[in-house]
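Structures for review follow.
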Structure 1
Amino acid sequence: MVTIEGRWAVEAALRSSFFDVSSVLVEEGRHSELVNLAEQRKVPIRKLSSELMAQEAGFDFHRGALARADRPDSASFDDKVDSIERLVVPVGLADGGNLGTIIRTAAAFGADGVLIESGKGADIYSRKCIRASATAIFRLPVFEVSSVPKAMAKFREFKGMVLGASLSDRAAELPMKEVGSKCAVILGAEKDGLTHDLESSCDELIRLPMSHGMDSLNVAATASIMLYELFGRVSRFTPSPSD
């Protein structure tokens, strides 16, 4: 079961094709538009006092809306791989806040989905991850696979380029890298980075140029910069009508 917190997140879950919301809890006298939407979707609603809402949330809760949903089934990567152009692959991230922020960034810069390895790192449907995604988790398909290297091999079969964020001396500086129409970006945990197997599954490794002796950033910050440069600057890779 997945817990969803806050008015905007609950609304996004109700509108999402990926989530089956089983119940909505609303603080008495608040969020009438959310009540109407839940009624339209024929989702059971409970109206509670602020004290009972806090009990349901498990902490001093002020957002006034909660929902419960079944954990979504994983989208089938093998069935969708031919149509995916932009894919974000966070591997083994322990912090749900970082994972959710990366999902939010992926959605903002045009990714077609997020791929994770089952049982590795933070739960992508944890409350912390859902909060940090700022409703993006309800907008992008999530592919849960048993092996990221195998999934990337399949992606490459369909003419996809696989890039890995790395501090390796072999990594190209990001401003020098442009990508084609089909690209996946793998992001590893801050402490350990990418394993040898993951680096071997990449076509190329990329890194951010830094100064003042710094060699790394928080993984969510790194993802924001890389995904903007690689996916967000569409005009860099799409010829204008005059070309």
Structure 2
Amino acid sequence: MLTPEQRAEAADLLRAAERDRAPIKPLVELFPDIDVVDAYEIQLINIRRRDRKVLGHKVGLSSLAMQQMMGVDEPDYGHLLDEMELTGVARASDYLYPRVEVEVAFVLGADLPGEGCTVDDVLAATSYVAPSIELIDSRIIDWRISLPDTIADNASSAGFILGDNGVPPSEVDLRAIDVVLRRNGSTVAEGRSDAVLGDPVIAVAWLAGKVASFGVRLKAGDVVLPGSCTRAIDARAGDSFDAEFSGLGTVSLRFE
């Protein structure tokens, strides 16, 4: 467990790394006593510092493979801020190690309960689902992250874009959405929505309960990114990504 002063110092380091495009050593090396509680508090320090509107949240580590790699048995989460919403173009130089992930985004039409939130609650509260691309990045050098590192670093989230097409959850099998991601016209990843905890709805329900422990509720209008259907793909200046979701449509992101 870290002291309040150490948490503030860690938050300062991450903020400076993002601002100056200069990655730092893993926090677990700089602060050997850091734990998950510290990491979420560090994340919140920088979210409050930004003083921006929270549009929703993202779930990370939602695949079994990623959880096993990190040695954990549950996902983590980060915040989606209005300044992170992309309009189809991202400037590669704004990031350190940009990568893209493809996700079935949930847009809520009603508030979700907190503790005890169920899959049925999520389905009832979801206005529509949409194709999305999340831009992830790490302020930790060479992506040498452990669990506290990625949590403190806003779950490695840096941007997101939703496709124009929204579909009510009752009109699509949320566990069987096939996804193809192309970079510059060539397929670089394929996956399916059940890669996310077997059902992305489960990830949204988990998130509702998790953030409730920090006094936060998922509310109508919120965007929730439940986790990637494929592995993350590196992005470079000049790359153009197109993701095709069966039953949902497409979403694109270009790096300049």
Structure 3
Amino acid sequence: MHTGPLGSTIHVLHADPQTVVELASIDWNRSFRRVYLDPVRGLITLMSPSRLHDELVRIIDHVVDIAASTLTGAVKGLLTARLREPGFPPGTGMEPDCAFYVGDKARAYRDALAAGREAADACFDENAPDLVVEVEITNADEGKIERYADMGVRELWLLQDPAGSGVPSAELLALRPRTAPQRLSSSSVLGDLTPEDVCQAVAGVRLSLTRDERTAVVARIVRRRQRASVRVREADAPYARSG
């Protein structure tokens, strides 16, 4: 057992792959909020998140929900979702802090939910989230980024706040299967938002008192980034035409 940067309690267990598969039938979430069952590496990671961890997760969930709704008109957060790679045994996989379908995938998943549980499960199994967020990365999470990439997740946000200040640093990574992650200067999933935009939005939401205030904070940052992106494209246009 060890403690994460935000004070979460983390248990790391090692077992042979077959034992991990057998243990997947246990309802680990009765005692632990987040579970990672990896039959390839023979790894079981169980986390009890701290208060600071949960607060940061709630904030970033709100930030992405507002930003994605503003930019694409459709977003669907996947709460307590265990993501597994194609071909992995049922019950195994990872539970990210936040995961989202954005745009067309969000609309497709909402339609599947309306069609019933079987359709929703099939849609979930066949479509990886567009965006995954992790707010407390530890040594026990080694290999997670590669796993997310192999599942087909497009983008991963890593937020770190070891001091518990509520103003984390952010790293945005583009993911592709069997390819090293690429650090992004701006999000390819959410309207060119930069790591600085994400941190400012998190800080603004944390200090807001009402839902309307939180929404206004994120919307202002999104609109500001949209205007900045338009100015960059307009400035680049003459060079594109001359080429």
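Every number in this text was worked out from the coordinates using simple rules, so none of it is lab data. What you are looking at is a predicted structure, and each value in this text was computed from that prediction instead of being measured. Cβ atoms are built from the backbone, for glycine too; each structure is taken alone.
Listing for the model above:
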{"read-out": "Structures 1, 2, 3, by distance in nm of label points 7 Å out along Cα→Cβ at positions 4 and 172: label with the highest value", "value": "2"}
{"read-out": "For 19.7, 63 (Rg and Dmax of the Cα atoms in Å, calculated) the corresponding structure among 1, 2, 3", "value": "1"}
{"read-out": "Comparison of 1, 2, 3 - label where relative contact order in percent (Cα under 8 Å, 6 or more apart) is highest", "value": "2"}
